[in-house]
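Take a look at the structures listed below.
Every read-out reported here was derived from the displayed coordinates using simple, explicitly stated rules and does not represent laboratory data. In this text, all values refer to a predicted model and were calculated from it rather than measured experimentally. Cβ atoms are built from the backbone, for glycine too; each structure is taken alone.
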Structure I
Amino acid sequence: MAWCGARAAAGALAFALALLSGDGRASAADLQVMATGASKALVQALGELFQAQTGHRIVLVTDTAGGVQRRIQSGEAADVVVATPVVIDALIQSGRIANGSRLDLARTGIGIGVAEGAAMPDISSVDAVKRLIVAARGIAYVDPAGGGTSGIYFVQMVERLGLAEVLRARAKPKMGGYAAELVASGEADVVFHQISEIMPVRGVRLVGPLPAELQLVTTYAAGLAANPREAGAARAFIWLMNSPAAEPAIRAAHMEPVAGR
């Protein structure tokens, strides 16, 4: 987040947005943003605010963290990328993201969800989570083969708990997207996924986060493309993400702002 500084001053933000408002609305741009699924709701909310203030429209493409990295590395166009810091740093090293443009935005943990109306299971301890996995008829999570952070971690966690064979008999992996949709459709009765990706799915309710002993908190960051097609709009969008105006959207997306943004 070097070029953005610790926090964009309110006056600087207003100036940056002003450059893209007014007469700029006559030539409104489509800003290409590629983001991970966990940050989808956040980027959509910020995109609506950005469009209202500037007239520019966010065109959002989502994938897993690994999928975002592969797509950008292969040359797929995006003006702004939102992914895990590991992915953003790798894209900086490969010259796809502008050096010094990384901005750490928000964090979210892995949660557990069940169908609305289902009994709320005990998830207060490691042993309780183990019992839930053993009792489940179908367990939804993001397919690790797609490069999803939570799916990779969940499978590794289950192996550490000594339940790999149990999971194989109940596994309902989903290749990207909202794994909780498998609970909503009745294909699985429990989902392990990022909290920000459970909450938007209708018909599913969050039981709560994984216990602290099992939890993985993931940070999501933004980066400016090395050669953005809409450079001015892209910079202004990152200014907005780094401003106090972004914090309500971050919390509404069931994430926590990164301190010192």
Structure II
Amino acid sequence: MKVGILAGGVGSRLAEETEIKPKPMVEIGGRPILWHIMMHYSYYGFNDFVIAVGYKGEQIKKYVVDYSSLTGNLKVSVRTRHVETSGGYRPDWNVDLVDTGIATLTGGRIKRLAPYFDNETFMLTWGDGVSDVNLNKLIDFHKSHGKLATLTAVRPPARFGHLQFEGNRVSSFEEKPQTSEGWINGAFFVLEPGIFDYIDGDDTQWEGEPMKRLAADGQLMAYKHESFWQCMDTLRDKRMLDELWRRNQAPWKIWND
């Protein structure tokens, strides 16, 4: 099953970083968040990626092209330009990098990827969010209901610390926990080719009419994920994810080094 990743947006709310690089190339622990996402899928055996690029997409292309030669050791013959690589970890990834336009909206980007999914079930996520969602269970859930689309529903992280009281005494404090009420779309989709019929073109926002129509037609299901999920919308989010990685407490790191 192939994995689509939308990596073409501008990421204006993270302008401190995205003025010089695309959002999926913003680093957590010295690695682009795109790498973290791909490592998650690879852990479950999904190594065929279709990445929709747009804004500063050349940086993502260069990263993927250079990845194998810049990981581990190099032996270079300057005269012949022959390069040998050794050591280092090289995942078994096959990556299509597809130019989907600078201004194309999310639905349009998804539709432009259609030829790469070979009219088969595929997975899809954004290039700016990490999670410890069990992808095997997600796919099993999708197969069980027979509908066109499954999204991963998550409880959003609280912006501030959560307090519980006994009278005026604080009985517990949690720093930025997941909220106990409400669910949001956490991406990590499993989708059937029929979803492309719900997308009109480049000016279509996936989270708008297509998902509304899928829901109205009874074709949109939610896999409820109770554990870790975090998007990287702001510099504050990036710093928090960096700190989790630095402390070796990153819940999304399920793979071995």
Structure III
Amino acid sequence: MMEDTMFKEERQNAILKIVETEGRITTSLIQRKFGVGYGTARNDLDEMAGKGLVRRTHAGAVPAGVPSVGYSPDIHPLTSRERCAEIRENYRKIAGKAAGMIGEEEVVFVTSASMGWLLAREIPESLRCTVVTNSSAVAEELRTKKNIRVFVTGGEMEENGNFYDDFTLSALKRLRFDKAFLTSAALSAGFGMSVQNGRNVTLTRLVIAQAREVVALYPAEKIGVESVEQICPAEEISTLVTEAEAPAAELEALGERGIRVLTV
């Protein structure tokens, strides 16, 4: 019993180090890394959450100080670039996979979220395409890439450098997109894309309506989670780019709704 207890403490200490270093961990990663079952992985995270060491998510855990999925007034004034002061490797991989989906001469919409800025970084300068965005930070990242045409929707700029108003919507109505790269606070098969604060919902719904293909970009911890306000049902998504660590049952359910699931 003593050896089992010590091993559990050592495992949980190692889990905590991963959470602190990577900003997240999933139950599937714990299973693979430590050779334990799902129940043990879940119990470890539940115990650690009970001690205030981590905060549980649907698929695993994040640092205790990370707010729940949804709107955070502390980060709203920050541009998408400023929110990426420390770039998580899993986010970068998702953005890189998405960038590889953009074809020559395609017209694409890139979200104003931090994932959009990361995607803009990953688009190769040699690729000839057109990017439309409602983010000044995304536009600035693309400004020096000479083969990429950049359209900024315009409108009244918010503190975070983004545009959401009627002027913005009017501009978007005049455009069509081969692909729209979008994200939000949460994605589930049952509730689709959802957010805590709805300021961007009307714009995102319009972009979805104007796009031939909707590409959703989500890290594993946002898969299988449901926030307050629905943006669109899952069936309106064409392709999901996420991580292999995302909940398998949820990925299967999303696939059953006609979504092509790509993992990094």
Comparing FRET efficiency 1/(1 + (r/R0)^6) of positions 103 and 247 (r between Cβ atoms, R0 = 30 Å, to 0.05) across structures I, II, III, which is largest? I
A value of 16 was derived for relative contact order in percent (Cα under 8 Å, 6 or more apart); which structure in I, II, III was it taken from? III
With Kirkwood radius over Cα pairs in Å, for residues 151-198 alone computed for every candidate in I, II, III, 12.8 is reproduced by structure III
Compute FRET efficiency 1/(1 + (r/R0)^6) of positions 39 and 127 (r between Cβ atoms, R0 = 30 Å, to 0.05) for each of I, II, III and report the one that scores greatest. II
